[in-house]
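Have a look at these structures, which come just after this line.
Every number in this text was worked out from the coordinates using simple rules, so none of it is lab data. All of these numbers come straight from a predicted model, not from anything done at the bench. Cβ atoms are built from the backbone, for glycine too; each structure is taken alone.
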Structure 1
Amino acid sequence: MTALGFLHPGHSAEDDYPRIEQLLGSDIRLAVVHTDMDEDPHHVDALLDMGSARRLTAGVEELRLSGAEAVVWASASGSFVYGVQGAHEQVRGLAMAAGLPASSTSFAFAHAAREIGADRVAIGAACPEDVAALFARFLTETGTEVAAVRGSGAVTPAELAGWDYDRVLALARESDRPDADAILLPDTALHTASHLTALEKDLAKPVLTAAQVTVWEALRLTDRRVNAPDLGTLFTREPIVQA
């Protein structure tokens, strides 16, 4: 049994994790602990507070008691908003507090893009343009070229969690570019676990989403590989990178 721990901001779309646990079809258990967040997390100051050590360390002890072997801060915007160096420091602090290997959703996207050989990506984010641009800068600084980035306004997590497949597909299509090797949907409040194969079929290219890459990153930290075709290209390819 491999137990993986996730610190999840708020209570939007967290049911993707038990869904992914089922789709993995293996001896893997996903433990989710919720962190506090403000009602409107789309402003930079609110995102910095959401990802602060004060917020994250509050849930660490519960994850340790769950038997987790690795912990991932399950937020893209709550990590990339710090920049690459600040996000590294955030992860180091989390690892020290938990006594476990640690990472975040932002680094998960960077690692996952390399894993599938996506040198150029398109980003579709349900956040203001200035926040989406910070994610594009983060990816660029970690070695992934961004072909296009689209923000779709300050949609609240509760609203985003209610989006159906057609709205998720529309966001992905609107952000796609012919020269993009993959499409990235970075919002952790977006339900995507049940849509990955359909998205990749409709878009004819790999799609990386927040919960998907976050779970993959936790598996990577524990040196586990799972073939799970229902979770998209990321979970079906032979590894390209190990680091």
Structure 2
Amino acid sequence: MTALGLLTPGHSAEDDYPRIEQLLGSDVRLDLAHTGTGGDALPLDAPDAAERLTDGMAALRLAGAEAVVWASTSGSFGQGWDGAQAQVRTLARLAGMPASSTSFAFVHAAREIGVRRVAVGATYPEEVAARFAAFLGDGGLEVTGVRSSAAVTAGRAATWDEEDLLTLARAADTADAEAVVLPDTALHTAAHLPLLEKALSKPVLTANQVTVWEGLRLVDRRVNAPSLGTLFTREPRVQA
């Protein structure tokens, strides 16, 4: 059994994770813990962001988590690449286990599927979406376009259905993009990945999907689960 710890700031789309656990169809357990941040995400410029993630850490350790991922995109890219690295290092030290965040997960996932040019469809305000695009650029990706649907709250984003997701993804897509990125962890996307990829004829990377994949990467696991999109159709590593 592989146990992964996910730290989440809110409840908007947390039911995506049990769905992903089921779709993995393997010996993977996803344990969620909520942070005491008092909102759906940490302030983008919070210098003490990692220290403020400790509330759920004890529960994850007791659950036997082997790695932890800070499951918040907007809470992890706001201080830029260097700030995000410092956040993850502090998180790993506090957790006593390998750690990462959803923002880094997007960069690592794009590299995994062999794409460099991505289009971004964000529910963030334009200036925040631009900061996320800059983060991806610092990670070596070329952002071919950014589509912002303005300031959609996490609670509102959590109510979006398949058609809403398709509308955002299609609006964000560009002809030269090799993949489309939907960065908001408040969006329910786990059930819609095959349709999104079929509609766009290219890989789609979504926040909750890449968060779980990043946890598996930290513990050197690959799981073949085509219903979770191109990212999960890689050949599993042979376990010793």
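Out of 1, 2, which one gives 3.8 for distance in nm of label points 7 Å out along Cα→Cβ at positions 92 and 148 as computed from the coordinates?
Only one of 1, 2 returns 3.8 for distance in nm of label points 7 Å out along Cα→Cβ at positions 92 and 148, namely 1.
Suppose you compute distance in nm of label points 7 Å out along Cα→Cβ at positions 12 and 164 for every structure in 1, 2: which one lands on 1.0?
Corresponding structure: 2.
For structures 1, 2, calculate distance in nm of label points 7 Å out along Cα→Cβ at positions 76 and 188 and state which one comes out highest.
2
If we compute distance in nm of label points 7 Å out along Cα→Cβ at positions 20 and 140 for structures 1, 2, which one ends up with the highest value?
Answer by largest value of distance in nm of label points 7 Å out along Cα→Cβ at positions 20 and 140: 1.
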